[in-house]
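Chemist: Each in structure tokens, the structures are laid out below.
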Structure P
Amino acid sequence: MAGDRSRYILNPLGNLSHGDFNGGYFEFHLMIENTGRQDSTVSSYRVEVSELNQAFSNLEPMEGHIMVRGRHAQMVLHPNGLSVTQNVRIPAENSTNRGTLIFFIPGLNMQPFVDSGLKMQGEERRFGPLHWRLTLTDTMGSSASCDFVLQES
């Protein structure tokens, strides 16, 4: 189940607070349900961004990070992460508590945004909402996907 506090934070390039960036933090708020009859361990993560027509595989959830630098301010990441040692364990016929999965995608810069026709808006020059699909795969090869709309923070 997707949460509405999900967001993305673009990591500024140098001291350009509202300009170019060189990576991004992507914070997904969710609860993961296991409808199977055996315990499940999610070990593989993939995100796709509709507007950018890009997919990022082999991601590892960030754990233990609290503060990150965004293009607009220092941001506090929500510490109730679902992963432990980059895995999420879910008991059979049960679900996780509501929590977060946070990923950092290095090297993401303004060019794909420009190429996709996305423009910064307002005084703070923020990009608009982006549509994401998060796909989780467990150690048995079973996958599940959920769609999110992330706002830039």
Structure Q
Amino acid sequence: MLIKRTTFSGANDLTTVFRPLKVEELVGHEVNKNIIKKGLDEGTLPHLMLFTGPAGCGKTTAARIIALGLNCEATNKSTCDPCLECNSCRSIINQNSFDVVEINVGESGGKADVTKLTEKLHFAPYSCRYKILIFDEAHELSKAA
């Protein structure tokens, strides 16, 4: 089901206004939805998840939903139903969280960029429960990276 949301950043394009933010809002992908929902509710998500598929199928959206579920402040554990109102959720939705970083590898996929990111990984999260890196277009990574 598509839910129209007002954005905090002022963006009004269709992909931003109607982007799913909860597991139940994903259209299709029933097997993946069940895996993500069970992993978030039981706290058994792996440290690394790899999403593959054609452009526009929901890979980045699923990664953002997982980031919201893991870092929502409304509960003391991960949840498949984030509040979308707490500071953590708002910063992830607005893409200005220090702890949830989305990297478009197609634009910056060199060795220097990846080294810069990995040097910061050993620091504890700043304001969220978990530090999450989302590599978008990971097939564009250079061999050195």
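Chemist: Taking FRET efficiency 1/(1 + (r/R0)^6) of positions 94 and 126 (r between Cβ atoms, R0 = 41 Å, to 0.05) for each of P, Q, which is largest?
Modeler: The maximum falls on structure Q.
Chemist: Could you figure out which one of P, Q the value -9500 for helix-only ellipticity at 222 nm (-39500 (n - 2.57) for each DSSP H run of 4 or more, over all residues; to 500) was computed from?
Modeler: Q
Chemist: For FRET efficiency 1/(1 + (r/R0)^6) of positions 54 and 70 (r between Cβ atoms, R0 = 25 Å, to 0.05), the calculated result is 0.45, so let me know which of P, Q that is.
Modeler: Q
Chemist: On to the next question. Can you say which of P, Q returns 1.2 when distance in nm of label points 7 Å out along Cα→Cβ at positions 46 and 78 is computed?
Modeler: Computing distance in nm of label points 7 Å out along Cα→Cβ at positions 46 and 78 on every structure in P, Q gives 1.2 only for Q.
Chemist: So distance in nm of label points 7 Å out along Cα→Cβ at positions 62 and 102, computed for just one structure, reads 0.5; which one of P, Q is that?
Modeler: P
Chemist: With relative contact order in percent (Cα under 8 Å, 6 or more apart) coming out at 20, pick the structure among P, Q it was computed from.
Modeler: Q
Each value in this text was obtained by applying a stated rule to the coordinates, not by laboratory testing. Predicted model, so just to flag it, every value in this text is computed and none were measured. Cβ atoms are built from the backbone, for glycine too; each structure is taken alone.
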